[in-house]
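J.: Input: structures, listed below.
Just so it is clear, none of the values below were taken in a lab; they were calculated from the coordinates. These numbers were taken from a predicted model, which means no experiment stands behind them. Cβ atoms are built from the backbone, for glycine too; each structure is taken alone.
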Structure 1
Amino acid sequence: MTPHVTDGNLQIYKITCGPYDNNAYLTVCNRTKESIIIDTPADPEELIAIASTTNVTAILITHNHMDHLLGFDQVTGAFDVPVGIGGPDAHALPVQPGFLLEDGKDVNFGDMAVTPIFTPGHTDGSTCLRVGNHLFSGDTLFPGGPGKSRSPEALEELVTSIESRLLSLPKEIDFYPGHGSDGKLSDSIEHYQVYASKQHPADLYGDVEWLNS
């Protein structure tokens, strides 16, 4: 499989799998072939096959929703490496995590590093993962807006996380969500300004779009 992205020493593989069209990712340091798996959706055979050509050092989970964990046993069975997840989401894993993702504390692989960014809202422990100018946004941020929220309070928390933690990052960043197409942070910054300029009903939540909500 050809890498989805090659950026200097970094290779990113994007594997869409399972009945919910989840995106799993493999980030690879091209010099050392050390890698990190991001999320473990159902039917992960292709993910495992590609990752097996590298030296996997960790498995990181962006959040604890079931569709991101349906392949967890298969992936962790194939790679005996530590699993990291945001602390408030750790209870949903079928096993004790190897470590908790801490905001700003790098997880290294080869010459590269993943930087966790704590972004609660979609779930209590949702964590985005940055590698240079590449951001793995889980179900926190999509090209059209925030991920699905379960209440007005959760939407407020989610939008606050996005505005304060993600849209303040360099605008040249590309992001890769847990489902669907890649996004450009520059577009999200522009579209969010449209959303922020409007009044919204107090009971707004669920599927929200920057330009249409």
Structure 2
Amino acid sequence: MLVWDHFPNFKTLQEQFPQIRTVLWDMDGTILNTEGIHFKSIIELISPPKDHHVFKKFCHGKTDAEVLDQILSDNLSPALTLQEFLSKKEQAFRVLIQKAQINEIIAPQIRDLIQKLHIHNYQQAIVTSSERLTTQFLLDLVQIESHFDQIITREDTIENKPSAMPYRFAMEKLKTIPEQVLIFEDSSVGIKAAKASGAHLVKAMWYEN
């Protein structure tokens, strides 16, 4: 696994991964600089956690169902169904993210790489633990969906990250093999999934600077 704290570019990717013809992208924290906004939208709905930093670290890469289980376990909110939580979080998230500039949500360097991969006929897919509703809203906002061959969300597989199933499902849909696939991931949960899939892996840290 390589760790990149700089934005990737097409030439570097070609040089370091000449065998790659398919790129699978995590979304939040990798393509989009949205992890902080997701966390703020959760915090707006709950009582302050005892250790803000620990709770934020827990939420990174987790599904909404896992986050809600932890919230209820820690008594940070009155009882909520998953659907109620998703609806309230989605409303808060949309308000917060629409206050941001597009270039703050997706770095121009990431948009450029996605476009160049598309132009050079690489297959690309998004593999995210986010709900399809939220994923579609974000893709509409930043207008990059046309460059992707597949959009895999948490509803598409029985198991979610850290299981390798979402990435293996994407490979199956794209009719490719792990040796020809590069995955960009940022969270520990996603990295476990990517490693288990057998594909090449780059840990994305460019939004953490």
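J.: Just checking, which of 1, 2 has the largest value of mean count of other Cβ atoms within 10 Å over residues 37-44? Please report the intermediate quantities before stating the final value.
T.: Working: 1: 24.0; 2: 18.4.
With respect to mean count of other Cβ atoms within 10 Å over residues 37-44, the highest-scoring structure among 1, 2 is 1.
J.: Between 1, 2, which one scores greatest on relative contact order in percent (Cα under 8 Å, 6 or more apart)? Intermediate results must be reported in sequence, preceding the final value.
T.: Values: 1: 14; 2: 35.
Answer by largest value of relative contact order in percent (Cα under 8 Å, 6 or more apart): 2.
J.: Between structures 1, 2, where is distance in nm of label points 7 Å out along Cα→Cβ at positions 109 and 125 highest?
T.: Details: 1: 2.0; 2: 2.7.
Sorting by distance in nm of label points 7 Å out along Cα→Cβ at positions 109 and 125 in descending order puts 2 first.
J.: So if we calculate mean count of other Cβ atoms within 10 Å over residues 69-76 for every structure here (1, 2), which label has the highest result?
T.: On the way: 1: 19.4; 2: 13.9.
Structure 1 gives the largest value of mean count of other Cβ atoms within 10 Å over residues 69-76 among 1, 2.
J.: If distance in nm of label points 7 Å out along Cα→Cβ at positions 29 and 181 computes to 3.4, which of 1, 2 did it come from? Intermediate results must be reported in sequence, preceding the final value.
T.: Details: 1: 3.4; 2: 2.0.
Structure of origin is 1.
J.: Which structure, out of 1, 2, was helix-only ellipticity at 222 nm (-39500 (n - 2.57) for each DSSP H run of 4 or more, over all residues; to 500) calculated from, if the result is -13500?
T.: On the way: 1: -5000; 2: -13500.
It was calculated from structure 2.
J.: Taking distance in nm of label points 7 Å out along Cα→Cβ at positions 45 and 133 as the criterion, which structure among 1, 2 has the greatest value?
T.: Values: 1: 3.8; 2: 1.0.
Result for distance in nm of label points 7 Å out along Cα→Cβ at positions 45 and 133 over 1, 2: largest is 1.
J.: Please state which of the structures 1, 2 yields 1.00 when FRET efficiency 1/(1 + (r/R0)^6) of positions 21 and 197 (r between Cβ atoms, R0 = 30 Å, to 0.05) is computed from it.
T.: Numbers: 1: 0.40; 2: 1.00.
The structure behind it is 2.
J.: From 1, 2, which structure was Cα Rg over 2.2 N^0.38 Å, for residues 5-100 alone = 1.37 calculated on? If you can, show how the numbers build up before the last one.
T.: Numbers: 1: 1.01; 2: 1.37.
So the calculation was done on 2.
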